[in-house]
1. Using the calculated result -24500 for helix-only ellipticity at 222 nm (-39500 (n - 2.57) for each DSSP H run of 4 or more, over all residues; to 500), pick out the matching structure from P, Q, R.
2. Match the computed value 0.05 of FRET efficiency 1/(1 + (r/R0)^6) of positions 8 and 48 (r between Cβ atoms, R0 = 35 Å, to 0.05) to one of the structures P, Q, R, and report its label.
Structure P
Amino acid sequence: MKHKKLNKIFRYSILVSFVTFFALYLSQSTGYFEYRNSKKVALTNEQIEKFENDVKEGKNIDLEDYIDVNNKSYQNALSKAGLSISNTTEKVIQKIIGGSFKVLGDLVGE
């Protein structure tokens, strides 16, 4: 029974590996990633041309007009809780270390 279970797990892992490999190979062979990168380059070239035209025309230049920033927020309840715990831990450790050095300073100073 244990042998059949291990055999089943092995077959599924091989199948998942094959499907993943095939998907990555297909995306690479069709040029999907190159297409996405060329779109980014085209946008950058368009922004460079816009910048150069604005310089020639003597317009006020603001960096925000030429940079396309997509700031995505990946925060959720779990990440906010983790950040809160991290900040609290940092404050406690800073107090402990600061107090320890103060005590050591008082001992050395005496």
Structure Q
Amino acid sequence: MRRRDVLGIGLALLLGGGLLYGLLLWAGLDTGAAQQASSVVFLLGCLGWTVGYLKRVLSREMTLKAQWATFERQQIQEKLHSLSPEEWQALQAELASETEEEAEGGLTEQGKC
């Protein structure tokens, strides 16, 4: 999140709270009730954001982690596209041999049990 985004969110919260307070006063609530109601709305919003944040942390769905995974996929894709046809065939042959070795290794390990 950029500094500009943080300032925008802070300004929106400040103006939104003031607007809610003004609307509650206009609706006929006394000053104390309007302050209390706008504070409760702000508190519930903060608690909702915190619960959402904790959910993302515990489920490991953080924005930076997702961005990093996307970046890595793009880098691999670019490297694959930059390979010459000969390099591409060599890579495919290497992967095929590794797959065969893993399959053979799995069979011998299963036979030992």
Structure R
Amino acid sequence: MSSLSSYYTSMIVYMVAAVPLILYGLVVKPIANLYNEPISTMVSPVFGNYANYLNGLFFISVALVSLSLFFFIVSWYGASRAGKSFSTATKALPIILFAFAYILLGVSGLA
């Protein structure tokens, strides 16, 4: 797999990871924290145990963002091994996105 293909794969996986990431970090977890009862005792007719749903969203987000990070590192390594280089913007944007994702997961996990 070429470095450009790995880079595109990384960004596509990140776009897929953005759905559970946004759901967990910005929608579901903050709303769950508004309730007065413990999340582990809450039951939803759609998702079942609410805590299991939140844990599932968290682990899916971590797994997909980490997979995307892996493909990005592979693409960067492949480009440097081939004697090529990515532009500064091509390297900086994913790093900012990964930092945002991991910070969002960490902050919402602590809440």
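1. Values: P: -28500; Q: -31500; R: -24500.
This figure was derived from R.
2. Values: P: 0.05; Q: 1.00; R: 0.45.
Computing FRET efficiency 1/(1 + (r/R0)^6) of positions 8 and 48 (r between Cβ atoms, R0 = 35 Å, to 0.05) on every structure in P, Q, R gives 0.05 only for P.
Coordinate-derived values only; no laboratory data. Everything numeric here is computed off the predicted structure, so don't read it as measured data. Cβ atoms are built from the backbone, for glycine too; each structure is taken alone.
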